[in-house]
Structure 1
Amino acid sequence: MTRGAEPGFGFHWPEALCAPVRELPDHTRLWVALSGGLDSTLLLHLAVHCHGRTDRVRAVHINHQLQPNASDTESFCRDLCDRLGVPLVVERVTVTPGGNATGGGGIEEAARKARYSAFEALMQRGDLLLMAHHGDDQAETVLFRMLRGSGVAGLAGMPAIRALGAAELARPLLGFERAELERWARVAGLSWMDDPSNNDQRFDRNFLRHTVLPPLRERWPGLNRRLRHTAESCAESEALNRKLAALQWQGVGGEQNRLPVDGLKTLPLAEQKNLIRWWVRERGFQAPTIGDWQQVIQDLLFAREDREPEFRTDGFSLRRFQGDLYLVPDRGPLPDVPLALEPGPVLKWGEWSLRLEPVVTPERPLPPIRIFTRQGGERVRFHPAGPSRSLKKWLQELAVPPWERARLPLVFAGSGEAPELIAIGDLWCSEQYSGGACAAGWRLVIERECD
């Protein structure tokens, strides 16, 4: 812990530091992400100074439970907020690394994801979360992403303002170097907690911070400024790329979850890559870093007509079916046994919701209603006196993609060995259970979550 006192009588925060903290986007509630370190402690003091000691300023501390001093840091944050009169929310998260803990995709990335997931769950519409990233952090981010082979979107660095779930996130200290912030923190007499992991050079960012960047700064004074200019230029290029992709999306007839292959084929490779990356990000996913985009696009667009090529990545896959490229989010497993649907409560089935609503007083008892997925060989009778049809062939005629057929909830009524198929997802429902539903007295409602 670096010890100090609170700002003494007559101390004034410099206007240069106060201005970006005062000039924030409109918000209902202001939050500060408080780690307990120098930067976030300074930011909390600035927020209180600029916005008053009322409920307008709140703090949130994420305890990753990774460091030996995690409990001490949490206690420090509680004491600090008590002294400042700031309400504090503490979120303890469990960090599960998904890769090598000594690399950028291990514990560092897992902790970041856990942290931001906690922020998103806490923030409400109209909230604004302040984070204390500064110019040194931005320089590390740009260099780190360059070494990972990021494109212009990654090299644009951390944006000063961005969406955070239903809320917004702002970084008002990006224009300052850490040395400036530490100088003012010491002049103000602040105390803060030191994170022991910041010196562990097994982690990529720490290696950059302690071993790579110091000699670069010695050789090229003003390195932060140079990298900031690079980030700003890349941000401008990325904005133009997004605007181009949005225009081309309309031009080729793109829809929310699919993109016509013929339209995509008319574009040069660079614009195909740009459009696909834009589409992925618009759907809320992270665009993958692919070593050979050309091969991936070749496989997706130019495979034989009878093939259904697929590219899988984190959280989603790109799949081709009947002339369209689909973005398919990863879904959780479906129940492996039939589930009973009772009147009243909503039944969740993967991304589907099913319920029975009374329409008129039933003239007869409701037969058992069960939901399951396709097993093969199902037949459907669309009219009571009409012939039955193969469900498989009917779904093929409707051009329902194979991965959607496999997840459709099939609703059966009746008991015994041959229950009646009364609904197929939201594609069809028997007249006995739809509209006025006079025959059954119950209306079957099936809804699918929007992707």
Structure 2
Amino acid sequence: MSQSDVTLEILQAEGEETPVSDALDIASDSMLADTLSRLHPADVSDGVEQLSPEQREELIARAPEVFSAEVLAEMEDDVVEDILPFLDSTQLADALSDMDNDDATQILEEMEEAQRDEVLEAATPEDRIAYEESLAFDDETIGRLMQREFVAAPEFWTVGDAIDHMRTTGEGLPELFFNVYVIDTAFKPIGYVPVSRLMRAQRDARLSDMMEDLIVAIGQDLDQEEAAYYFEKYNLISAPVTNAEGRLVGMMTVDDIIEIIQDENKEDFLALAGVSDAGLADTPMETVKARAPWLFVNLLTAVLASLVIAQFDYAISQIVALAVLMPIVASMGGNAGTQALTVAVRALAERELTAQSAWRAIRREAVAALIIGVIFAIVLAIIAYLWFGNPMLALVAFIAMIVNHIFAGLAGIAVPLGLKRAGADPAVSSSVFVTTVTDIIGFFAFLGTAVLLLL
């Protein structure tokens, strides 16, 4: 067994460790490249993502061949952006030529303009045209993400014709495809034949007799989130992509859609928290820039809530117990509003919450908020009475808790619906508005009720 084989076994046996980081300790550059080439590209990609910027630069200098098409395609965008300046343009052009068009386009997106021009210059004319066509589309549209390699056949062809065509085409076929799209004389898709059915059929069987009706054709200008919705709704594994005239120009496959769904879910999750994506490659200042704006907005909303408290400072000075119980009411309302908001944003993203079902959903949230509010209002009232021995103070806490829960539930669903109707992204803006409502209503309901009943 060679030394590189022994090293590989050690690295694979480490399990949770990072084999790429450990491999940097290998003295020989050739042995380093040989060892990492034996790992799965996804494992190499994960290992590179865990490295510091200095370690990545060292790895590129010692073994640039490690950054193959498969490894680059698996890597997170922010890490790709970090390492691209250190890779040779000719190497990148060769790597892109081995990728599907959609993966190559994503790599090109992360390049600086000067490097992108060098890579396009080094690419073959066919590849360059395909890249430039993809980059001409808006970001996050299907035209930018689709695979331009696909298999299409006219409806009058037989199974034998289609198989012979694919054998003749050879390397021109996509690396992975599930369907042969059947087209009419205008090159418009009218159906599809699953590859599994094609391989079982007799050579003289006509494609038009065995094709499935086309479920959906995706427009190349469609947003990626809309395309993901169609894949989920109709349980698709692939779908044809058409241009404005309805002609077949590409395809989307389920592996691309899974990545889109993960990206959209991550984006919504981060947006609800008021932050943007911060990867391992980001510097502290980049992280600060991503988070500080929303914290500033939260500061302004907190000042608004404090202004409400300031209107009742005389009540707090006379009854100190109000200052003890007041944050409980506001906090419970904020959590209830966040729960309703999260459910509403998810329902909007999955098209479960529509204009037709909006009133039903609002009524459901109002009733649920009332029931939950009563339950926890009783609990808080008991706590307040046992703590301070004042039944009127317990009644104040009881009323305020119910009022704030009702407004929190309504805000949690009404705010994202309103933002959606106004054309804004509910995931980005909703949390600030909902938190503001629950804080202001919570403080006002509690302190206002206290003034009426206790003073």
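Below is a table of values for the structure above.
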item	result
Source structure (of 1, 2) for Cα extents along the principal axes in Å, computed value 90, 62, 42	2
If helix-only ellipticity at 222 nm (-39500 (n - 2.57) for each DSSP H run of 4 or more, over all residues; to 500) is computed and equals -11000, the structure in 1, 2	1
Answer label among 1, 2 for the case where mean count of other Cβ atoms within 10 Å over residues 133-140, calculated from the coordinates, equals 14.1	2
For 23.4 (mean count of other Cβ atoms within 10 Å over residues 29-36, calculated) the corresponding structure among 1, 2	1
For 2.5 (distance in nm of label points 7 Å out along Cα→Cβ at positions 21 and 165, calculated) the corresponding structure among 1, 2	1
Test item: log10 I(q)/I(0) by the Debye sum over Cα atoms at q = 0.19, 0.20 Å⁻¹, for residues 333-380 alone calculated as -0.65, -0.71, pick one of 1, 2	2
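Rule-based calculations on the coordinates, nothing more; no lab input. A quick note: this is a predicted structure, and the numbers were derived from the prediction, not measured. Cβ atoms are built from the backbone, for glycine too; each structure is taken alone.
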